[in-house]
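Listed below are the structures to be examined.
No lab work stands behind these numbers, since they all come straight from the coordinates. Everything numeric in this text was worked out from a predicted model, so none of it was measured. Cβ atoms are built from the backbone, for glycine too; each structure is taken alone.
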Structure P
Amino acid sequence: MDDTLAQLRAGRLAGATRIDLSCGLTEFPREVFDLADSLEVLNLSGNALDTLPDDLHRLHRLRVLFCSDNRFTELPEAVGRCRSLDIVGFKANRIRSVPAAALPPSLRWLILTDNRIEELPDALGACTRMQKLMLAGNLLRALPPSMAGLERLELLRISANRFETLPEWLPSLPRLSWLACAGNPFDTQAEDAAIAARSVPHVDWRELTLGRKLGEGASGVIHQATLGASRQVAVKLFKGAVTSDGWPHSEMAACIGAGAHPTLIAAQSRIDGHPQGIEGLVMGLVDPRFTTLAGPPSLASCTRDVYADDARWPAAVAMRIARDIASAMQHLHARGILHGDLYAHNILRSPEGEGRLGDFGAAWMTGSLGEAQARAFQALEMRAFGCLLEELLERCTDAVPASVSAFKDRCLQPVPAARPSLAEALPLLRQATAP
């Protein structure tokens, strides 16, 4: 028996605010209700549950509920009766049905990744506090029109579904900044075309010697490696399954389509001949002087990255980071690629302020869209750039150029069509970093 479950049943967890239970549960442990006056986070992921009790709302302080990797075929209506829920996660279940009654209007963050959902209820539009909605890896062909009223929505993942077109209202959402749409029928031809048009060299697996692990994300594991006799490189081996951002194949297409750029961490070669058939890419090994700019969002911050308490820098350093990332983004947009995840946690920076943008897990192609529609979606990414600028500027230790601060405000304005472009950003930031 899981030690936490044993303690719960023995009454030793009185006053607990968080409980994590992953021990093959087939039924909801009723002892959880003994914590009704304190419990705020309940994590039941990794069990064999297919129902929740009808009186779940007795947990009146519950704000976060995770039930991923279980056996639910329907989002339980009991969830909708929990009126204080902020975050709900039912990733990797077998959910086909999402009843309107299962959606508490209080939701800010809903995770339904990797299920079998074909349709969502109009009631989703009543969740007006929604900031983060993760729907990758389902069977959706459309979104409910009521979602056009989700004015606080900032991050949306609809990759690896069955969209043949995108909703016309989508690029007009005033706060949407991080959008992933790859691996849908409208996008797959563009992915294939990107790989064909900008093919990279192939490397045999036997030419690589893996070294230490450098990092791991939802889509794959990155290792330091030696290519041939002595060339030091980085290798990303994809996990193969759908992630919160979409299919690894889509990420590979975007990496290859991006080509080379001085401020991108881009693909150099594709890997052939892995003994387990795993797909992989060879990338340049980044100088160890570079460190991650920030950590990913937390449960509390929801859509915004978490910086170290001592993250401070001169304005000149902030300007150089912003300049290098703007250059990378302009390069991607010119190649018909939206990064989809323009965040500080996907940026490496040197002490002097050089910036490098990586992680194409949420990237998608605009090649099948009309020119006006592509520009409209690029305007969403300008808000993401504005968020990055805001975070950089508020941590400066000296005065920030007024022109850059004003540009940041224009990036964040609620009318996407009125936002500036990266073509305007680069001259401004180059001037701000000129000696």
Structure Q
Amino acid sequence: MVKIVMIGAGSHVFARRLMMDILSYPELRDSTITLMDIDEERLGLMAQLANRLVGQQGFNTKIEATTDRREALEGADYIVVSIRVGGLDATRLDLEIPAKYGVVQAVGDTIGPGGVFYGLKHIPILLSICHDVEDVCPDAWLMNYTNPMAMICWAMNDYSKVRSVGLCHSVQGTARQLANYIGAPPEEVSHWVAGINHMAWFLEFKWRGVDAYPLLRERLRDVKPGSETSIPFAAQDLVRIEIFKAFGYFNTESSGHMSEYVPYFRKRPDLFERFGLRRELRLKEGDPWLERRRRRDTQLRRLLEGGEVMPIVRSHEYCSSIIHSMETDTPGRVNANVRNTDLITNLPEGCCVEVPCLVDRTGIHPCHVGKLPPQCAALNRANINLQELGVKAAVEGDRELVHQAVLLDPLTSAILSIDETRRMVDEMLEAEAKYLPEMR
């Protein structure tokens, strides 16, 4: 019986989705699923949900729940990590303080001031999880979903011996979106995607085996700010379409995210308006994301109070398919975040790259990609420069490296001077000190 541990299982959406995915495979229904979280109330709700789901379906799945991480890891075969250190209070600081200085981030969890501070908060915790895994279940695979993905995976690769990959859903989501743009059924398109997390590139995009890029270019040719379009969702994707037109390849993260990773969009009010970008900060009262979160929490409690049978529906997350491929020796292919060991030859050796990987009983095998188009590699390297210093700052607890990492951020450097950036970082270090015990 395989044991799957979910750390950060109090997430009412993500943990539920992954449990559904695992249980959607008949071969995995005899597993032990161990839920671990430091929030007892949210953990308890997810344990109730899991037991209700298993009981309704008549599965033999064993459900465990604990707040003790090492206890959870005993005998683990697979560990899935999705956590948020400091909760929404810490995330608000990542957004609100930079906004005072004019750096208005959309999400702030990948690069930029918010991404660096996400890394400072999460890398030490992820490394402590890795060290527990080394002690308790050294043969297990760790699959990380926590951001900033590239920095966390880079740190785990360099400072632990754990077998690990980073997983995201932006490749799958973008593939479906591009299929919609050209009017193709999603199951009929194929792709070859590589780069870095949240900025990987569709190096190939095909429909029924034929290059679909000419059709995509034609469909998106007249999509521009202020123009009318009948193409589904294109009006909400103006940043990525602009990047596609300028650099020739479509990237994997949403327009809101992508606008944070480059210096072109979030620096003047007219650009916010032109590209349909929100200037209002997330997590403020009335934010649609917060409202959706509250509605989901309410719906979960109502679901647990009623007797409604919950259908098993599989999402497009990679985690369960990886476990299924390994356990059944069914070959599969995913995109995962791994160490760059000459996989992408014009990105730095040892950084974290997102590349196609083959999966079978013997493990996860990254594919050689070769050179990215030079313009795509250049955009990636601008982010990697920050990631390298961010990892080093988190591991060494070095405040000066924090300053230097944020100084390299493409968006921040388009808006602030060196002195202004240092003042912003100092304010963030002071405000978030309780979440950063390792910082000197």
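A value of -14500 was computed for helix-only ellipticity at 222 nm (-39500 (n - 2.57) for each DSSP H run of 4 or more, over all residues; to 500); which of P, Q is the source structure? The value was obtained from structure Q. Looking at volume of the Cα convex hull per residue in Å³ for structures P, Q, the greatest value goes to P. The greatest value of Kirkwood radius over Cα pairs in Å, for residues 348-403 alone among structures P, Q is that of P. Looking across P, Q, the calculation of Cα extents along the principal axes in Å, for residues 76-139 alone that yields 27, 20, 18 traces back to P. Source structure of the calculated read-out (FRET efficiency 1/(1 + (r/R0)^6) of positions 108 and 132 (r between Cβ atoms, R0 = 25 Å, to 0.05), 0.30) within P, Q: Q. Match the computed value 10 of relative contact order in percent (Cα under 8 Å, 6 or more apart) to one of the structures P, Q, and report its label. Clearly, the read-out refers to P.
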